[in-house]
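Down below are the structures I want you to see.
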Structure P
Amino acid sequence: MQAGQRAASLPVSFFRRDASIVARELLGAVLVVGAGGRRASGRIVEVEAYLGAEDPASHAYGFRRHRQNAAIYGPPGTWYVYRSYGLHWCANLVTGPPGQGAAVLLRALEPLEGLALMRRRRGGVPDRLLCAGPGRLCAALGITRVLDGARRHPSTAVVLRGEAAGAEVVASPRIGISRARNWPLRFTLQGSPWLSRPVP
């Protein structure tokens, strides 16, 4: 079955909840980017929740505001895309009430559709590494800063309902941060071979 068949886009109400709840329930959903011959998609298998102003690891900690993070304060379901270490784009979906700065970072996908396009974009890496990491998945699906601040409709990137095939959700500490490192806000599908790195 191709991504998008017998699937429904997630409603805004889905994203209006706490980031940790949205993060868990995004697992198994399908991200579709582009259209026609430049369409690629993947099943979400790894995410991290960032709780906004109260979270020392969040870009909105203490309600910090600047031009680059403006989208994180947008309505639920808004895309927040930033560049990590000046190298890689990272895609987030804003959650909770507007102005709180909470969001869910997409960390890894199971590639479903447009594999040839993903392989070209990623330079011939093994398929397991196409979308295994937030920067890698953005490169594979062609996500850039252009998506920042976009609402899901009529965005070129849409999240569709999907299934986790009964897999258990595992909570563990987030990766690659220096603050609040022990908060168990990384969520993964147990046993998935597509994760950015194994769960400790």
Structure Q
Amino acid sequence: MGWFRRSRPPVPPVILKNISSLAEVEQRLAQHRTPVDRISDEVTGFTGSIRFIIAHLIMFAVWILLNAPWALGTRAFDPYPYVFLNFVLAVEAVLLGTFVLMSQNRQNRQADLWLHVVLQISMLAEQESTKSLQLLKRICESLDLRDAAKDPELKQLIQTTQLETLARELAQAREPEPEAGAAESKPQAPAEPGK
């Protein structure tokens, strides 16, 4: 069977170092959770599991069996149509919804932090690439490789990326374009006399 398994190349030490750095940051973020964050994460973790569904199915079956006319008869604490059960489920839905939103808010804050880290790394990589291109252009010029140094695409890439301009262009590109028919169908205001 050894021939069936493919040998995997070892993970380079640089990647292992990055993985351990990321794991450290994740552990620190987990340690800085408040007690309320921990409780909401535990509740959300349980409610999102099959155990939660099984517990509810058992609870519903016991509730209905205990309140059946042939079980407790007139002493049933919540006869059909199970008004108290509906009330309990409504309260549970409100509480569970709140816990889920609390966990989601914490996860959004954590994702926002990671997004900022990725953005900083990307900006640093862009600055490094620009500097490398500038150095390569100088090398080409000093080696008298003028054609390579005059490449129009290189001239564009060598310029420092302006983050504000890029963000503005992206925002404009994401705006929905007005429909051609909508602009024509708008009634125009009548012109004022004397104009």
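Ranked by distance in nm of label points 7 Å out along Cα→Cβ at positions 68 and 140, which of P, Q sits at the highest value? Working shown, then result.
Numbers: P: 2.6; Q: 8.4.
The structure with the largest value is Q.
Determine which structure produced the value 3.2 for distance in nm of label points 7 Å out along Cα→Cβ at positions 28 and 116, calculated from the coordinates; the candidates are P, Q. Provide the component values of the computation, followed by the final result.
Working: P: 3.2; Q: 1.3.
Source structure: P.
For which of the structures P, Q does the calculation of helix-only ellipticity at 222 nm (-39500 (n - 2.57) for each DSSP H run of 4 or more, over all residues; to 500) return -3500?
P
When semi-axes √(5λ) of the Cα gyration tensor in Å is calculated, the result is 59, 38, 17; to which of the structures P, Q does this value belong? Spell out each step's value before the answer.
Details: P: 23, 18, 17; Q: 59, 38, 17.
Going label by label, the one that fits is Q.
Assign the value 27, calculated as relative contact order in percent (Cα under 8 Å, 6 or more apart), to the correct structure from P, Q. Walk me through the numbers before you get to the answer.
Values: P: 27; Q: 15.
Value 27 for relative contact order in percent (Cα under 8 Å, 6 or more apart) corresponds to P out of P, Q.
Looking just at mean count of other Cβ atoms within 10 Å over residues 44-51, which of the labels P, Q belongs to the structure with the highest value? Display every interim value, and only then the final one.
Values: P: 26.9; Q: 12.8.
Biggest value here belongs to P.
A short reminder: the numbers here are calculations on the coordinates, not readings from a lab. All of these numbers come straight from a predicted model, not from anything done at the bench. Cβ atoms are built from the backbone, for glycine too; each structure is taken alone.
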